[in-house]
Structure P
Amino acid sequence: MGVVNVTPDSFSDGGQYFEVDAAVAHGLALWRDGADILDVGAEATNPRAQPVTAAEELRRALPVVTQLAAAGATVSIDTTKACVARAAVEAGARIVNDVSGGLFDPDMRDAIGEATYIAGHLRGRSIAEVFAAEAAGAAPLDWRTVADELAERLAALPAAARERAWVDPGLGFGKGADPEANLTLLRHSGDLGTRLGRPVVVGASRKRFVRRAFGVHDDDIAALDAASVAASLDAIRAGANVVRVHNVALLRAALALYTKQ
């Protein structure tokens, strides 16, 4: 899953692909590099990001979703808002990637339609609340607790949507930048999937804990991408079915070697 951030304030490439033409070109480049899914997000979800209205999120995302879907790519919409999810699915998105697992907008369960739903894990009713709890020193979560809470998110979905849903342990969302807490969740990806009986999506790419685990400087994107590939391979080895990354070409090259071992 290749990341297409249509935002001015994403933590890794904020503003670089903010204009529609740049975002579409970037998405197509990721597709050519071997991405199976293009994940379009128009609201940043890092601790410093500012929330945006649904109207602004739609203005940013819909032209990009429409053009990428029209080109033949499998498109995911990264949103926590039901109205954005519904419009994106109508525009051609086939996957709804909701980092809140429906906690931010209870109408999400009725907005999915025939799309695949990715239920992400976090605790709280807004991104600000999630990171405020983290800053207050919330204890690391055991993977079984994450699995149990994701099971609750799945149970809230309509039966048909539940059967085709995927799950995401939500690395970095309320788990802090502590490398070990996040890496432990990552390394139980397969256990999470087995416990829930659902495919697992892991998004470690360029996260704060990856920077700390590998001692990467914030400005060294090349080193950060290499560290992100290492974390993604760990997730695959552990049983993750989908990895969400910024540098698709680098991961594909690493996978070519990994699968020959």
Structure Q
Amino acid sequence: MRITESIYLVGSLQFGLSGHWDCHVYLIKGPEGLILIDAGAGGDAAELIARNIEREGFHLRDVCALLLTHNHFDHSCGAAQLRALTGCRVYLSEVSKDLLERGTDAEVGLDLAKALSIYPPDFQFRHCPVDHAVRDGEVLEVAGVHVEAIAVSGHSLDSICYLIELDGRRSLFVGDVLFYGGLLGLINFPGSGMEGYRRDLPKLAGLKVEGLFPGHHLFTLRDGQRHIDAALEQCRRGVIPRSIGQFELVF
């Protein structure tokens, strides 16, 4: 699904493009290749994502990078299959590199997620080699595109936002850090908490973001900074902020 001249949506539960546990999976067309943002949950969904890439007229061999926003299962468990299908390099925060490569179910929290019935008993965490451990503030050069990595914990300890300028527009891919309308990605799960938001979310102030692309729900091509500023205002208040976890999702 084409969003702009250079940005496509090739995976998503909510848009009906791929698997039942998949986040939004974005494809970026750079001057020297293709970039994926996040990987979905894997399984049959990875094949659907691959087919969607080809249906947009691209070749899988041209996918040179997979940038993971964090190591939650709906974003990372498809990484190994997409890496095998495309030959791309996988990028993930240095905080969770070892967990994606060799973490146990207990270490990554899958046992808790199953106990909460978020995932079924037969769901598997799929390990994947990480080719590059991303550091906060690092500028990546991938597919001829400059990508600035901004670490913002709060939703998870390892969340990375990716700032990219495309088609004359500053776009920020935020994973589950924040959502349309300034909702935070605060959830009742280990590693998620307001301390990280209060410390790190101010890094996103003043970026003049136009396109805001979260891992779920609505994205926007205009005035993305306004949604970031609304999230910042949530963090300044003395009450629990509005967050994605306060709204039931219908699947």
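Using helix-only ellipticity at 222 nm (-39500 (n - 2.57) for each DSSP H run of 4 or more, over all residues; to 500) as the calculated read-out, with -13500 as its value, let me know the right label among P, Q. It was calculated from structure P.
Ranked on distance in nm of label points 7 Å out along Cα→Cβ at positions 61 and 221, which label among P, Q comes first with the largest value?
Q
Once mean count of other Cβ atoms within 10 Å over residues 101-108 is evaluated on every structure in P, Q, the highest one turns out to be P. Computing distance in nm of label points 7 Å out along Cα→Cβ at positions 197 and 213 across structures P, Q gives 2.4 for structure Q. Which one of P, Q has distance in nm of label points 7 Å out along Cα→Cβ at positions 45 and 205, as calculated from the coordinates, equal to 3.5? It traces back to Q. For which of the structures P, Q does the calculation of semi-axes √(5λ) of the Cα gyration tensor in Å, for residues 117-236 alone return 25, 17, 12? The structure behind it is P.
Bear in mind that the values in this text are calculations on the coordinates, not laboratory data. Remember, it's a predicted structure, so these values are computed and weren't measured experimentally. Cβ atoms are built from the backbone, for glycine too; each structure is taken alone.
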